[in-house]
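Next up: the structures, one after another.
Each reported figure results from applying straightforward, stated rules to the coordinates on display, with no laboratory input. Note that the structure is a prediction, hence the values are computed from the model and not measured. Cβ atoms are built from the backbone, for glycine too; each structure is taken alone.
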Structure P
Amino acid sequence: MGRHRSARGTSRRRLRRRRETGREIEVDGVRISTTPDTGVGRLLEERIIAFNVATTGIDDAKPITGTVRGPDGEVLAGTHGWSWGGTCWIESLWVREDMRGRGMGSALLYFAEREALARRCHQLALDTHSFQAPDFYLRHGFQIVGQLDGYPAGHARLVMRKPLGPVDG
């Protein structure tokens with residue numbers, strides 16, 4: 001019992017053992033590179049996806065991307081996400097500021113919903129910040145199912161979902 005340390009105490013101990021040298025930090029004998037590398041992000045994502053598939057046995061991930069282009073080919077609006085395991089996740093939905101209010105965002109949501117239903121998804125899900133578009137998503141049938149206050153400071157990150165139908169077993 002006397003050897004038990006709280007997570008808080010352990011964190012403080014580790015921070016005291018930190019040593020920085022250029023683009024590396026050493027914490028408790030572990031050298032951590034701080035050099036920016038976009039390839040590492042992709043590698044970590046691939047490894048997490050592989051773990052998720054191996055753990056769940058669900059291997060039906062497919063991207064969903066839709067764009068609205070102007071006559072010159074410029075992207076005016078778009079959405080990107082994926083379907084996996086009965087959920088369609090909308091990673092991003094954006095409409096150029098001068099094109100807002102013209103139905104493009106609604107059309108992109110409708111597109112994502114139709115794709116999700118075609119793939120037998122039972123829900124759409126996404127996250128947004130309180131200063132972005134929560135009212136837009138609420139008007140389209142989404143519900144707030146999670147909230148992280150203070151991210152960023154003075155605002156919140158919201159997790160939202162829209163049920164589409166019963167879960168297939």
Structure Q
Amino acid sequence: MLIRQLNIGDSEEIYCLIDSNRDYLGNWLSWVPDTQSRSDAEAFLLKSLDLARERKGYFCGIFVGDILVGVAGATAYPGEKNSMYLNYWVSNAWSRRGLATQACRQLIHFLESKWCIDSFFVTLSDKNIASLRVAEKLGFRFSEPLSNSDHNTDGFSANLLYKRLKESTYD
């Protein structure tokens with residue numbers, strides 16, 4: 001498994017991966033219904049490259065060999081200096097293999113060492129047990145419940161905020 005920064009040339013592959021995992025990803029990710037074409041994927045990639053230039057965000061593809069299997073990214077966390085909001089997803093076929101944990105561990109290390117990021121936040125559904133486990137393995141700890149909730153295919157779920165400080169260790 002390796003991660004590398006996404007670029008505009010990845011738009012077709014990203015779109016196809018999202019489209020083929022639409023039902024699975026749509027359970028947890030609010031942006032999935034808005035990604036309807038390759039041009040939507042291109043717009044995301046252009047925005048992610050702009051964010052990287054401004055040091056306000058960084059998005060990596062998660063690859064197994066030459067196969068794109070997911071994305072790990074981080075964006076500036078509003079109101080918190082040197083803090084970022086972490087997000088990640090892996091296709092259904094490649095889930096539950098530790099790839100999200102490995103990719104996020106690499107991304108966190110990069111952002112801490114190269115961008116001097118001190119803390120990370122992640123918002124998770126209380127029903128997404130696999131993603132909760134990833135966050136905990138990365139040293140995230142529960143911070144607070146959020147007032148908003150989401151509707152997914154299993155009904156309503158609560159959103160929870162988790163935080164990880166730089167001195168956190170990995171399990």
Taking relative contact order in percent (Cα under 8 Å, 6 or more apart) for each of P, Q, the highest value is that of structure Q
Note: distance in nm of label points 7 Å out along Cα→Cβ at positions 45 and 141 at 4.0, derived from one of structures P, Q, originates from structure Q
Working back from 1.3 (distance in nm of label points 7 Å out along Cα→Cβ at positions 85 and 117, computed), options P, Q, answer is structure Q
One of P, Q was used to calculate mean count of other Cβ atoms within 10 Å over residues 53-60, yielding 10.8; that structure is P
Matching 1.5 (distance in nm of label points 7 Å out along Cα→Cβ at positions 61 and 93, computed) against labels P, Q points to structure Q
Computing volume of the Cα convex hull per residue in Å³ for each of P, Q, the value 226 comes from structure P
